[in-house]
Every structure is written in C-alpha cells, then in structure tokens.
Structure P
C-alpha cells in the first residue's frame, strides 16, 4: 500500500484536487465580496474591478509580473 500511495500518478491527482479546491474557495470568496458590494454576479464584479485589481495581484505574484504591468 505504501508504494501505491507514493506513486507519481496519485501525487499528481492529489495536486489537481488541491488546485481545484483552492480555485473553488477563491471563487466563493470573490462571489461573497461581489455580493457585499451589490454586484449582480461575479463576472460583472470582475469586469468592473479587474483593471484596478490586476496590477496589485501581479505585483504580489512576482517582481517580473509587476514590471510587466507597469
């Protein structure tokens, strides 16, 4: 059993599941924020705020990404 649980396939699958879970959590959080500010849906919220939010998000991602947005 120990050999199977350490297989690359299972490790890759667990990483995919974790990424999917983190994506779902992020979307839920963004939806709650959009709701607080009375946006009708998440797409509307993102389309109205992404231009303002993107430089800050990129700056937190990496110095290279920050330089590209400037």
Structure Q
C-alpha cells in the first residue's frame, strides 16, 4: 500500500518537475578560471567537446554555443 500511496505520486511529481524544468534557459556564462580546463584535446570530433556534449547545457571554455 505504501508503494501505491506514496511512491507512485512521488514519482509522478518528480517526472512533472523534470519535464517542466526542461525548457528553461541555461544560466549566464561566467568564465571561471578553474572550470573547463583543457590540457589536451579529446580524441573525437573537434577535440573541444566532451563525449556527451549538449550544446544547450554544457558550455565550452569560450561560452555557450550560438544557435
């Protein structure tokens, strides 16, 4: 009964939160020196993007990609 009365509504609320927050804009880019340090290029693509790069969420060392 607990899984039906507590867990299922909690999962539904979490799913609603995830899908409603999906369309938000990324935060403003601040070029902190200790983030996005590249000591060598990645062995795929242009060498600057990680393997699971998402242009809407992940910033490059110069900032977010323009659309």
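Each value in this text was obtained by applying a stated rule to the coordinates, not by laboratory testing. Since the structure is predicted, the reported quantities are computational estimates derived from the model, not experimental observations. Cβ atoms are built from the backbone, for glycine too; each structure is taken alone.
With Cα extents along the principal axes in Å derived from the coordinates and found to be 50, 32, 13, which of P, Q does the value describe? Of the options listed, only P reproduces it.
Thinking only about mean count of other Cβ atoms within 10 Å over residues 27-34, which of P, Q has the largest value?
The maximum falls on structure P.
Of structures P, Q, the largest value of relative contact order in percent (Cα under 8 Å, 6 or more apart) belongs to Q. So helix-only ellipticity at 222 nm (-39500 (n - 2.57) for each DSSP H run of 4 or more, over all residues; to 500), computed for just one structure, reads -6000; which one of P, Q is that? Answer by label: Q.
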